[in-house]
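Rule-based calculations on the coordinates, nothing more; no lab input. Quantities reported herein were computed from a predicted structural model and do not represent experimental measurements. Cβ atoms are built from the backbone, for glycine too; each structure is taken alone.
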Structure I
Amino acid sequence: MARLLVVDDEQSMRVMLEARLAKAGHAVEVAPDFPGVERALADFEFDVVITDLRMRTGQDGLKVLRKVKDAQGETEVILMTAFGSDDLRRQALELGAYGYVEKSPTLASEVIALVKAAVHKRELARRGRILAQDNELLREQLSARGRFESMVARSSAMHQVFEVVEKVAVARTTVLITGESGVGKELVARAVHARSPRASAPFVPVNCGAIPEGLIESELFGHAKGAFTGAQGAKQGLFQAAQDGTLFLDEIGELPLSLQVKLLRAIQDRRIRPVGDTADVDVDVRLVAATNRDLAAEVRAGRFREDLYYRLNVVQVRVPPLRERREDVLPLADHFLRRFAAEHGRTVPGLSADAKRRLSEYWFPGNVRELENLIERAVALSDGNEVTVDALPPVLRGNGAHALSPEGPLPAGFALEEYLARIERELIDRALTEAAGVKKDAAARLGLTFRQFRHRVKKLSGQPEDDSDDDA
């Protein structure tokens, strides 16, 4: 049982919430205005305060939030709003609100779910577990379901990401996750879903850059029978597949401008229209988007709609690259060693002292994905119970080039041409992988024309130029 305070200037709302929350087993106090809040805070210590964001009496829910945080810093605050702006909601979260809920016919149920999650967080805090450094314990603390997916982190930078995720997960707020390729943006999106009241509903990921432009509208919104050649039956879109759950739009910056308008409408109206249909379909979906692009720059360049950008960027979660959280490298390496050893049916090998040093010095341009791949390689190539430098890729073994980072000094024996060629080859390989082998798409990802791309590939492979080469 928790002690709650409900603040609203509408008596009917206070009575309804008091009755529903009391039925859920909580002790409930009510206050109609700010003076009532002050009296209640003087008389009781509350676990959670639920307050209206805007009241007819001119009282401001943000003022209540500040007062609660000043008087009882550990008390969680949930805001209710019927027409609050995205700026107000963002400000509330920055001031320490646990979450907010829109006034609707399901208000009471959503408030009860949020209260349960907020109380759980307070119980964990009381036991002193939130500041634990052990990763598994941290993941258990930060999620009521004991999971932050496969995210392993001990750095303060990632702890800050976890804290933001925990706060925003319980709200209906649209989240924009930013960061370089390979940092784990989808894992963050899954953590938002797993920590939300929608966790039991589907999590549906879609890579906007991997679906051909002519098909992506049908994939997102579905289509009616006969909508186009080959549409022999009606098809449900990904919005409908994610009903009551979370739709994760990865690489949102790749979405064509023509689709951005329809996505904006779907977010604003919570309804979609399948391709070739004449009727709209209501959808209840929590939207999480991710990008490795600077969307603000894309807006300025006219490649991304400004109104959609602000709709998506209500709360932004930046996932830092691995070079900014070097203390996570070895814990992540150990995590991957255990996983791949289990997959290969082997005893978990350890890392030699030199291998640890090389990993700690390397700046990982491919981030966590690169670390995961090289550890999988090392487990496959290692004999015995120790991973030595010989099992690591050449980039970590040759000429000290492995130690090169944007901030560090040039290592002895460094060869610029060799280093640049290797980096160029790695980026071309990555672009081809992400473009499913389509050279023109890979060239576009690297900001090159097809002719420039082809020239670089030929140069790196030592082959003569051939203008008759076609795209594949």
Structure II
Amino acid sequence: MQVSHRKPPSRLASDSLPRRTACAAHLYLALCLSAVLTAVGCGGGGGTAALAITSVRVSEASTRSPLSHQVTLSKAGGSVAYSLQAAPTGMSISPTGLVTWTPSLSELGTVPTPTIVATRDGETATQAWTLRVHQGVRMGVTLSPRGHTNASTEQDYLNHFQNRSNGKVVAFHGKWRDSVSSAGSIPALALLALSESKKNGYIPVIGLGWSDGNGSPDLTSDSNSDNSWNNPETRSEFLAMVEALARDHAPSYLFLGNEVNSYYVTHSQGEWTKWIEVYQAAYDVIKAASPSTFVFTTFNLEKMAGGGAKNGWAYAPHWQLIADHGSKLDGVGFTSYPYFDFDTPSAISADYYTRIESYWTGPLLFTELGWKASATVPYAGSEADQAAFVSRFFELTGQVDLEYVAWLFEHDWHNQASVPAFIDIGFKDNLGNQTRMAATRWAEAVSLRER
């Protein structure tokens, strides 16, 4: 974008006026300034500047974080009386000018226009706000351009990266290494996430998976065939990689391991304990290199809660895995597909997501979320139910501390027929020829809820 810069004049306009004319011009400007000040704060003060509210207006308020705003004035001293006009329900101002308010979910997207009134020694100053109320959550989708992953063009990726209707975030869920021989180096997908985010203005969420959805790990090394976290070479390479990623790139969000409870239910307690040791060591090196990086791990919610009957799962609940990580979690991540158990969104129990708070009370991140737009035995699904699930999810999570929520795919996966559980789960078909109702419902949620 080109910006036109006008060359400033060599002298002020009044410099070229006769002295008497210049004085008249200065008097005229003073009268105009007086009129402006009078409009801001009413008379008095014996010729001194009128009372004015100088604190910067607040433009947003979140249902997650109570608003606290201290009013400041142009002149000190004297007894000041504060009040609010046309304030939303629950907003108050203290005798010292501290405005406080916690908006409710019913006020999302509304634009209440409270006015602060300050009165002192016969002078009154006012300041009106226009507020956008949001839920304080970040939203997005996982990496899923048109045609992914066998027919995507460069333009498809560009369109995907620039599309903000899905939210400000694009999530890159990849492997922790590109090959055994390259272990210790930052994976190419993570580097792509970071470089493209700078060009296209999205927030990257980087996931480093080391086992698949069945719990099968990828942990052997060049000189050691031990496919577990007992492998010292693998541990060293993993820690070197995350330290370099944090030191050189300081990602906003970084999660270590995807659906790690799948590893837990298929391996020994000793092997799980070794992972916890690696996770905690990785957390420390990441924070030392990039204190602002939000570090966490993810679990599959249905499996952790003892659900997933339609998948044939019969695992005992294992919520204790959260506590196993100790204090080294900035948040807890979940993937969630309630159609593994339910036929309709309305059948999802009211405590489906709030039950997590019995085991974790900090920020929650839903790194994958979805509902199918078509039924494939044994899973239910329809376009209407997919859209209804978007609404149902936010209805059930309205009171929890949501940090980030991602729908699994913008576009369906090209090879979806090989995995019936995820057929037609995107907002659009693979080539973008069909846009589903859920896409509109999600975009509405973005406009209301995203910070």
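When Rg and Dmax of the Cα atoms in Å is computed for each of I, II, the one that comes out at 28.1, 94 is II. Looking at mean projected area of the Cα convex hull in nm², for residues 161-240 alone over structures I, II, structure I comes out largest. When helix-only ellipticity at 222 nm (-39500 (n - 2.57) for each DSSP H run of 4 or more, over all residues; to 500) is computed for each of I, II, the one that comes out at -8500 is II. For relative contact order in percent (Cα under 8 Å, 6 or more apart), which of the structures I, II scores highest? Comparing I, II by relative contact order in percent (Cα under 8 Å, 6 or more apart), the maximum is at II. Between structures I, II, the greatest calculated value of mean count of other Cβ atoms within 10 Å over residues 89-96 is seen in I. Using distance in nm of label points 7 Å out along Cα→Cβ at positions 73 and 289 as the calculated read-out, with 3.7 as its value, let me know the right label among I, II. The read-out was computed on structure I.
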